[in-house]
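Participant: Scrolling down, you'll hit the structures one after another.
Please treat every number below as a calculation from the coordinates, not as lab data. Bear in mind that the values here come from a model prediction, so they are computed numbers and not experimental data. Cβ atoms are built from the backbone, for glycine too; each structure is taken alone.
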Structure 1
Amino acid sequence: MTGILTEEQELIQKTARDFSRDRLAPGAAAREAAGCIEPDVINEMGKLGFLGMTVPENQGGIGTDYVSYALALMEMAAGDGAVSTMMSVHNAPFCAILSRFASPEQQQRWLTPAAEGAFIGAFALTEPHTGSDAAAIKCSAQRSASGYVLNGSKQFITSARIAGGIVAFAVTDKDAGKKGISAFYIEPGGQGFTVGAPEHKLGQKASDTCTLTFDSLEVEPSHLIGEEGQGLAIALSSLETGRIGIAAQSVGMAQAALDVAVVYAQDRVTFGKPIAQHQAVAFRLADMDMQVEAARQLVLNAARLKDSGAPCLREASIAKLFASQMAERVVSDAIQTLGGYGYLADFPLERIYRDVRVCQIYEGTSDVQRINISRELLGGRAR
């Protein structure tokens, strides 16, 4: 199904699949109702290495390749899309940024415990007035006698309520444009730091999404990540990995919906035979399988390019665009296969349908992916 995998990749895939089947899927509905992810689940993920997957071993991670990371995210998303989102943001961009840009001292202090699963990280770039236009942020960081003073707000921040560390971005030089943005490590709590109430969302309700407000928040100079003015480059550095991750999530949720539809179609009897033996249903399932497998291969192709060190923004954008749109279609077709039962909360499809919709929005909307792809194509860099 996934082509030729190494022994290590197969082991990681199986470990993720077993954990997802045994721990995530059975509690997904209760997790959504509670609006949070159980600490025990997060702790287990840390012990299994899923919270520091591509972080080198000398930095506290398990040093896997991106193919393994994508395979693990697919399996996690099949069990619970909300948990996979928390895992995706924590691994990349949070850990990925610290692994690449933080100083050795910063890595020892923040990255190593995060990669080992001691806490969950968050990524704070989006603001109320800007999403995909990252260079337009207004949150400011002014120098002070003790370091920096941050003022502004961030919106749609995944894991904001549970995060033990946050990579945040603010303008340090308003006259420098794109080169006036810097990256900071924020430790939650303290005077001037506020986490808003969780947003009421269509889906992925177990993954908390909140607003962050910085009101004269003092930040030590040692919490600057990289150099002043390097912030936008740091923020954009993880785009490839982030989009591969969301595409992998989409594949996982679509696969879960397909699996439900196949089992139901083989069990449900109408007109004297299982509905899977009716050509209309069988062909629908075949089309769903085709779409899921095509998306899977696009994701793995982008991941393999990432592993090779080759640029893969185009391939990551193609994978995310195709997989996220595919997933909504496939889950919808799965609901259609179950008929009225697919519309009920007794079955997981209605939750998966709500969970998967955001994959066309976060980490760059579908329109942004088309912009990226068209630029590569029209610029002659597609081949």
Structure 2
Amino acid sequence: MKVAVDARPLLAKETSGIPEYVGFLIDALTTAHPEVEWQLFYSSWREKPWQWEWLGERPNVSWFPLKCPNKLINAAAWLIDQPKLDKYCPADLWLLPHFNFTPLSGKTPAVLTIHDLSFLRQPEFFSWRRRFWHASLHLSRLVNLAKKIVTISESTKRDIIELLGVPEDKITVIYSAVARQFQPLARDDQQLIDCHYKYNLPQRFILSLATCEPRKNLVSVIEAYNLLRRRRTNYDDCQLIIVGGHGWRQGLARKVWQGSPYRENIRWLGYLPAEDLPALCNLASVVVYPSFYEGFGLPVLEAMSCGRPVITSAVTALPEVGDGAALLIDPADVNALARSIEQVLANEELAKELSRQGLKWAQQFSWEKTAQEYWQILAG
């Protein structure tokens, strides 16, 4: 059997989010099924997926490049629905682990993964350029061509049925997983010591893992920290650490930060190397993720996998990921977020219980399990 995988997301410079999902999924599938010939398709004039190049070293895996700028492929797909990628890269099946400009003939079976429909459900959180890009995808055409749709939460499944009109029996929910490096570390572990000194971290800190954009709700995180500090003087030593890349309209959160009387204790570390995140999670007193919309919410599972207490939103897919092991709040209620943070910081027993329940829940997720469920769809 020969399976072609649209591996173009692996060209991204940042390895978090969709690129990480695609890379780990390919790794798990190709490891579990050495009897299958896997062709990893990508299009680029110069770039190669260097960070994932090692996948091609496996005897059952080969890279299948199209020496053409990806923007040109996108334009041709949008204007004339060409080139038919399944004709250029023939296979028994095409796996599309993220929707893209992917012109297909319809003669080769395809399995499409939809991570979320936030651009349809809440378009106000996207720039006009991103809205235009999503509209140009002709997602409904791709959905109709696919024999099966995979999504990563029941919440997104409901959105796909409602917003795209896809029959329920065509959709399968397969949960994501996190890298194996996200696990509890002993307090004297060298990784923790190195991370502590590398980023000059305090003994207590609130951790936010999110791209700086309106949908991630960093404004509420900063405002909740302001409330916490105003109410209690015994949190003077507790900083707010914000980790994540720059996004659209990041100036909104920056403006709130600049107006905070506690801004010296609110630190922006920006986008960090993936290898530093497990140690950072382990060192945090509490991880907050009050996003307005998520197809899954990977930072929640990453923090739980490290045995840290989590506060997240009671909307979209986040209650699924938290599943009773996280404190859930209304993302629009800053007071509720501040109260929840204070509860965790002030109540050691609550923090320990959340950590224990979160770690127990997170152990049910693995890339091996995700790949096994994918294979049932691919081989079916």
Structure 3
Amino acid sequence: MQKSYSTNMVFIASCAGLAFFGVAMLSLGPILTPLQAVIDGAYALPSTMSIGILLGTILFGPVVDKFGYKWLLVASSLITLMGLQGLAIFKDINLLHISIFMLGLGGGILNGETNAVVAEIYDDSKRGTKLAILGACYCVGALIWTLLNYFVEDYTIPLNVASVVMVGCIAFFCCINFPPAKPSENVTFSNVVGLLKYPSLILFALVLFFQSAFEGTSGSYTISFLGNYGGLAESDAELSLTWFTIGMLAGRLILGSVMAKLKELKTLYAYLAVAVAGVVLLHLYKNDCVTVYVAMALIGFGVGATYPVILNYIGGAFRDLQGTAFSIAMFIALCGQYAGNKIVGMEFELGNYGFLTMELVLCILIMMCIVPVAIKLSKKK
């Protein structure tokens, strides 16, 4: 049966969508302090974004399986666009909460559906490589956003630039075809709930749980760790996250080539070993600026493989309800990010900064233990 869509066009659209998710995820980072300076209560906005992302993540799967990708991609992009413009325009804290909720909701949907559609349009031989390139586009969006805000003092200008580019992308989404919805007999309540009975899906999701806990705590608390425990200057500590993103981008760009030689499991182990080396380096030389940047690049490189590799396994094992399977896995992953931030946040409030690196290594070791079991069970599905 001939396809009604262009695989290349759908992939390009997905890359654009995930790049905007990178912008959405980091949208508050550079502008939160300026907002707090003029609007009391702005520091509460990230929690509102988390609620939006969680809701978008759990909703997108059944929707794309039932109705297809195209109009949900358009709708989620419009929601994200309205959130960006709300941040640029509004000065009232309640309207900002609505805007950041929309940004989280749209971003959560974009993250899930772009990964799901790429997993659907490629077979087993190409899926992992394409998911890696897609993941690199998230890093590109995040880097461009960070650099725009670094060089431009008025935070509304990057918001408006991102909005203009997004309008063009939405027009592009409207002009191309996407894969059709799943057969209606597949998308029933019993089938959707029935996915939870597969141990392999739950175990793959648990891998992403600990991966997201690792990423979340690294992004949220590394600067405080380096400043309070390592004694680095704040400006030097802040730059460490840029090197984390650069490392992740590099890791994902070469991931396809590495997987072609080592296969998925060995590739994942090799990458995670690099991440462990980076964490150890970070702990031992936390007061040396250059070594910290190298360590953060290694950490970003090392954890960059987990999402593409695990989503590749899930996409291959659950093709009939791929969107819903991705939705379940990503929701559990975001719960890991929340739990990690909560635990480390409480430790930092008590002044216990030294536990962070030990917990990061623990997350990686747990992932290494779960993955082979999940793969074995997925082959019995």
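Participant: Can you say which of 1, 2, 3 returns 5.8 when distance in nm of label points 7 Å out along Cα→Cβ at positions 168 and 264 is computed?
Facilitator: Value 5.8 for distance in nm of label points 7 Å out along Cα→Cβ at positions 168 and 264 corresponds to 2 out of 1, 2, 3.
Participant: Another question, then. Quick one: mean count of other Cβ atoms within 10 Å over residues 280-287 came out at 17.4 when computed from one of 1, 2, 3, so which one is it?
Facilitator: Label of the source structure: 3.
Participant: Taking 15.6 as the value of mean count of other Cβ atoms within 10 Å over residues 216-223 derived from one of the structures shown (1, 2, 3), identify that structure.
Facilitator: Only structure 1 yields this read-out.
Participant: Next question, about the same structure. Figure out for me which of the structures 1, 2, 3 the number -28500 belongs to, where helix-only ellipticity at 222 nm (-39500 (n - 2.57) for each DSSP H run of 4 or more, over all residues; to 500) was derived from the coordinates.
Facilitator: 3
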